[in-house]
Structure I
Amino acid sequence: MKKAVTLEEVLNLANQLSAVDKLSLIEQIAPQIKRELHGVSPPQPQSLRGLWRSLDITEQDIAEARQQMWGNFPRQDV
């Protein structure tokens with residue numbers, strides 16, 4: 001049975017290669033990665049429509065929030 005190779009082990013081995021061999025490694029592995037990622041589609045964005053549907057926000061709640069935000073505007077000490 002094969003032992004799983006860790007990323008750290010691969011990086012240690014790759015650091016021992018010459019610059020030309022590192023480039024060759026990248027050229028050989030990039031198409032493989034591209035093939036593996038080709039079948040993977042990005043996640044679909046979730047619709048925000050109806051996000052606030054379950055909340056009961058009344059006109060009174062909005063009026064209170066406005067009063068708290070704008071209650072002391074404009075301030076005289078500024």
Structure II
Amino acid sequence: MNIQLLQQARVLGIDEQIDLVEAIWDGSGSRGAVPPLTEAQKTELDRRLADHLANPHDVVPWSELKAAALAKIRP
């Protein structure tokens with residue numbers, strides 16, 4: 001890691017740091033960079049897939065899920 005670059009980023013304001021992180025993240029994605037999954041993530045994905053295959057009708061439509069999530073965060 002480039003320590004000098006990290007030190008420069010640390011002196012930025014929080015909004016600028018967030019903008020920087022978003023720009024780096026977006027740039028990585030546009031180059032097709034995909035971080036490798038951890039073993040825990042692979043295990044969890046396998047568990048979720050197996051659960052879905054065993055219970056294909058046990059789902060919640062996106063519209064319902066989104067409405068419920070928004071209801072929790074709105075005053």
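A short reminder: the numbers here are calculations on the coordinates, not readings from a lab. These numbers were taken from a predicted model, which means no experiment stands behind them. Cβ atoms are built from the backbone, for glycine too; each structure is taken alone.
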ask   = A value of -22500 was computed for helix-only ellipticity at 222 nm (-39500 (n - 2.57) for each DSSP H run of 4 or more, over all residues; to 500); which of I, II is the source structure?
value = II
Comparison of I, II by Cα Rg over 2.2 N^0.38 Å - largest value held by = I
query = For which of the structures I, II does the calculation of distance in nm of label points 7 Å out along Cα→Cβ at positions 6 and 62 return 5.8?
reply = I
